[in-house]
Structure I
Amino acid sequence: MSNTVKEISGFLAEAPMCFLATVSGSQPHVRAFQYQFEHNGKLWFCTGKSKDVFKQIQANPAVEICSINKDMAWVRVTAKVSLEDNLAIKERILAEQPLIKGIYGSADNPEFTTFCVEHGAYVIADFSGNPPSNGSF
């Protein structure tokens with residue numbers, strides 16, 4: 001795992017409720033979303049196949065993810081997600097997230113799916129007046 005992915009994952013893990021923006025046609029949609037974890041250099045998320053967010057990323061995988069921590073620093077990731085219905089990832093999510101287990105029950109639930117970010121661009125900034133760090137991963 002690159003240091004950049006490690007830094008982004010650490011930031012998202014510190015404040016796992018982030019905002020995920022998708023596009024439907026010309027209309028952007030932003031919603032609160034829960035980051036799960038990094039695995040094999042990928043940032044993992046989950047959703048339900050009947051949800052609008054799933055349909056939107058099927059049609060257009062371009063997203064932005066933004067999260068802010070307790071120190072008022074933030075990360076913004078611009079990327080294309082990969083829809084990867086990964087059984088091992090779903091099992092880990094269910095083991096670590098009782099709320100999600102309560103919604104989907106088991107990893108073989110056909111409604112439950114995962115997606116990830118493997119490559120993208122990022123900006124990490126704060127209100128210090130210092131220049132942001134940015135780049136790609």
Structure II
Amino acid sequence: MDFFMGTYTPKLDEKGRLFLPARFRDRLAEGVVVTQGQENCLVVWPEDVFMDEARRAQQESMKVRGNRDFARVFFGGAEQGVPDKQGRIGISPYLRAYAGLTKDVVVIGVMDRIEIWDPERWRDYSTDAQAKFAELDEEPAQG
């Protein structure tokens with residue numbers, strides 16, 4: 001799989017583990033990094049893609065407050081792991097609290113990563129985003 005796509009509705013088990021969608025498991029088998037995402041979702045990166053993101057962030061000046069803030073949240077909440085034989089990854093209590101996750105979750109494929117959402121937050125976000133998407137229009141040609 002070159003990229004992640006689709007929407008899935010797995011459940012967290014009593015230990016806070018998530019069964020990854022079967023279509024995603026091969027790409028994530030070598031390792032993942034789970035961290036905080038924007039809009040209070042969680043982001044699951046294949047470890048190699050996360051390292052590319054980390055190298056890009058490392059190039060940013062830490063003299064800029066926004067860059068420091070981003071690095072603190074992005075790296076401070078990051079957790080590495082390897083899916084178990086059943087294709088599960090653990091989600092720490094800290095990250096579950098950040099994203100408001102309990103039992104039901106929504107998992108979406110977003111190109112080079114997957115996102116984990118609380119169903120109600122996803123519903124609210126996607127309703128607004130879909131309305132904006134429906135109104136997208138191309139920029140007029142310059143010339």
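Quick note: the coordinates plus some simple rules give every number you see, no bench work behind them. Just so we're clear, the structure is a prediction, and the values are computed from it rather than from any experiment. Cβ atoms are built from the backbone, for glycine too; each structure is taken alone.
One of I, II was used to calculate distance in nm of label points 7 Å out along Cα→Cβ at positions 9 and 97, giving 2.9; which? Show your work: numbers first, answer last.
On the way: I: 1.6; II: 2.9.
So the calculation was done on II.
For which of the structures I, II does the calculation of helix-only ellipticity at 222 nm (-39500 (n - 2.57) for each DSSP H run of 4 or more, over all residues; to 500) return -7500? Working shown, then result.
Working: I: -7500; II: -11500.
Going through each structure in turn, the value belongs to I.
Given structures I, II, which gives the highest value for mean count of other Cβ atoms within 10 Å over residues 105-112? Show your work: numbers first, answer last.
On the way: I: 13.5; II: 17.9.
Result for mean count of other Cβ atoms within 10 Å over residues 105-112 over I, II: largest is II.
Give the label, chosen from I, II, of the structure having the highest value of relative contact order in percent (Cα under 8 Å, 6 or more apart).
Details: I: 24; II: 36.
Answer by largest value of relative contact order in percent (Cα under 8 Å, 6 or more apart): II.
If we compute FRET efficiency 1/(1 + (r/R0)^6) of positions 65 and 81 (r between Cβ atoms, R0 = 25 Å, to 0.05) for structures I, II, which one ends up with the highest value? If you can, show how the numbers build up before the last one.
Details: I: 1.00; II: 0.25.
Largest value of FRET efficiency 1/(1 + (r/R0)^6) of positions 65 and 81 (r between Cβ atoms, R0 = 25 Å, to 0.05): I.
Work out Rg/Rh (Cα atoms, Kirkwood Rh) for each of structures I, II, then name the structure with the largest result.
On the way: I: 0.96; II: 1.01.
Greatest value across I, II: structure II.
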